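Next up, some structures in structure tokens.
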Structure I
Amino acid sequence: MRLRLVTGNAHKLQEFGSILRGLDCRLPLEELDVESVVECGATYYQNAYRKARSGLLSVLATGPNDCIVFADDSGLELPLFDNMPGAHSARFRYASLSERAALAAFLSEHRVSSTPGRFVCWIVAFLPRSRRCLACSGAVAGTVTPESRGSQGFGYDPLFTPDGYSLTFGEMDAGLKDRISHRAQAVEALWCSLQGTIPLRP
């Protein structure tokens, strides 16, 4: 049994690997190369499903099917601004800047020095052999500021400080972040759903 992650993001592959090691998962994790999937869904679930299904079709066409094919979609939500950028986090643009710089510029222009926020992650997994599909989510609340702190992680991590901590995700070492993050919670929820199907913790 193998875990096959549908992604073209090397940071995500590394992060999932770290989270899985923390769960004492002995299954090998590998990236599944598929054609780029346009993330045009209105929700995280829709985007994750599109990517996971693309991976599933690739596996069914090439085999073997003794694997779990999964994908995730995640984003940062700001309740003050109707939960934007949300499912469009990876494509958020403002003044032609990259995602992180765009959000920082957006907050600064709106004179917001800090605001509540949350990271959300949805995972969709297909088990080709048993013809099962699972969907799980995770979230972590915190505070978002336009001030970038730290160089760890990726995306909006340096702008986000989780509740109960003084460090941003960008300042945390990978071990701590990968225990408390939205992605870690979604992975753990997925493994709970898989208990009894495969021995994740031998």
Structure II
Amino acid sequence: MANMNHPKEEKTVVIIKPDGVQRSLIGEIIKRYERTGLKLLALKMVIPTEEKATEHYYAVGGDAWLEEVGRKARASYEKRGLESPYKTNMDNGKAVLKANAKYLSSGPVVAMIWQGNMAVELVRKITGKTEPLTSDVGTIRGDFTLDSYAMADLDQRSVRNLIHASGSTEEAEQEIKIWFPESDILKYNLVAEKILYDVNLDGVTE
């Protein structure tokens, strides 16, 4: 049976990574999403264990994710005229997973659930490309950080790009389960939703 949920109910997970927290960008990042009209349903500040961070990356995509991430990493090396230090895409993917988990668990993070029309796509547009160096001006990554794949590879670490944002609605559903019990997800009315979603704008005037 088709999912008949209204588009305004789409949810996505955003995690402000340790570099975003340490650079005091929490308020600025939240403001970027909030001012578009997205609704904040849940928020927590935690220091993830490395096991929790590994679960976050691996549980959603599994081996297929490792293979694809490894393929992209290999392509990035080749684009710069370099050879990947790993024999297979899977080996490369596992190395990326280990680096990502180490990065995400290196300090406090802020995990959030945002809701609104096309929330996944909208958040990713506001956030910018995975690589800050090639992210557009006006995006969070493009405006507030400068890391690159080349520098991350040289230092054998994960690219520091401030934020994780769900890649699809399916991914968001899995990530919500990893980070938030149902009791943490609030249901409430936001006044701005009247302007954003009411069909006839009833109640705007007295």
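Which structure, out of I, II, was helix-only ellipticity at 222 nm (-39500 (n - 2.57) for each DSSP H run of 4 or more, over all residues; to 500) calculated from, if the result is -10000?
Corresponding structure: I.
When Rg/Rh (Cα atoms, Kirkwood Rh) is calculated for each of the structures I, II, which structure yields the highest value?
II
Here relative contact order in percent (Cα under 8 Å, 6 or more apart) has been calculated and equals 33, so which of I, II was it run on?
II
A value of 19.8 was computed for mean count of other Cβ atoms within 10 Å over residues 74-81; which of I, II is the source structure?
The structure behind it is I.
Identify the structure, out of I, II, from whose coordinates mean count of other Cβ atoms within 10 Å over residues 82-89 was calculated to give 17.2.
Derived from the structure labelled I.
Between structures I, II, where is mean count of other Cβ atoms within 10 Å over residues 42-49 highest?
Max of mean count of other Cβ atoms within 10 Å over residues 42-49: I.
Work out which structure the value 13.5 belongs to, where mean count of other Cβ atoms within 10 Å over residues 106-113 was derived from one of I, II.
Among I, II, the structure yielding 13.5 for mean count of other Cβ atoms within 10 Å over residues 106-113 is I.
Every number in this text was worked out from the coordinates using simple rules, so none of it is lab data. Worth saying up front: this structure is predicted, and the values here are computed from it rather than measured. Cβ atoms are built from the backbone, for glycine too; each structure is taken alone.
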